[in-house]
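J.: Scrolling down, you'll hit the structures one after another.
Here, each number is a calculation from the coordinates, and none is a lab measurement. Here the structure is a predicted model, which means the values were calculated and not measured. Cβ atoms are built from the backbone, for glycine too; each structure is taken alone.
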Structure P
Amino acid sequence: MPKDPRVLNITRGFRLRFNQACKAVENCACAWVDVGVSVRDLTLAESIAARAQQVKDREPLPYSEVPGLRFEAPSGAVAAYWQSRLLAYEASVFVEDVSGRGISV
């Protein structure tokens, strides 16, 4: 095990924790020179290119987010929703009617 477990940033000449270096690489701010030993800062152009490559390497969109597709709820679910809303409306009308008569519920 090395004497100093921290990772050296060659560009700026300081050391940082391994987790910080991993996050910097993941965020396309740095690149590994020697994995686990040293990193260097990326230039703006390198950072943009790395970010573009990272986006290309991601998994495709989930089924529900495919462009051009529209979600339509099943007809049974829509009917059940409107039935429950109707019952809630009738319950509120009943409570108004009963409370208008002075009957406690």
Structure Q
Amino acid sequence: MSQIEEFKKRVHEMRDEKAIPHLQQYAPVWIVSEKLVPEDSSVIFNVLFQHNRYGWVSRRYKYDGFNNVLYQKGQNTVGEDDALDVVSEQEPYIEASISDVPNAYGG
């Protein structure tokens, strides 16, 4: 495995250690896009999930690998049809055996 591949793997593992515990409350959650930023050891990624107040939401996060911090960078609501396109095309990043959208944290 090359150094670049090892770096990507390590940053994704560190991101998952921070992101999964936070995002589990919204499960199922799909990663819609992600961009590795090697200059500052970070990953910028968008996730899609169904929020208890807003419906389908696309939320942007930045995981800062240097400081080991996960930042929320904003969110947008997504139409039902667009959300279902993503849901039907790919496996979730975080699966849920039972979705508990009404009791998820409102943040």
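J.: If helix-only ellipticity at 222 nm (-39500 (n - 2.57) for each DSSP H run of 4 or more, over all residues; to 500) is calculated from each of P, Q, which structure is the one that comes out at -15500?
T.: Values: P: -15500; Q: -9500.
Traced to structure P.
J.: A further question follows. Say we calculate relative contact order in percent (Cα under 8 Å, 6 or more apart) for every structure; which of P, Q gives the highest result? Don't jump to the answer; show the numbers that get you there.
T.: Values: P: 16; Q: 29.
Looking at the calculated values, the largest one is Q.
J.: Now for a different question. Mean count of other Cβ atoms within 10 Å over residues 26-33 computed as 15.5: which structure among P, Q? Mind dumping the intermediate values first?
T.: Values: P: 15.5; Q: 18.4.
So the calculation was done on P.
J.: Here is a further query. For which of P, Q does semi-axes √(5λ) of the Cα gyration tensor in Å, calculated from the coordinates, equal 62, 23, 12? Write down the numbers at each step before the final one.
T.: On the way: P: 62, 23, 12; Q: 25, 14, 13.
Source structure: P.
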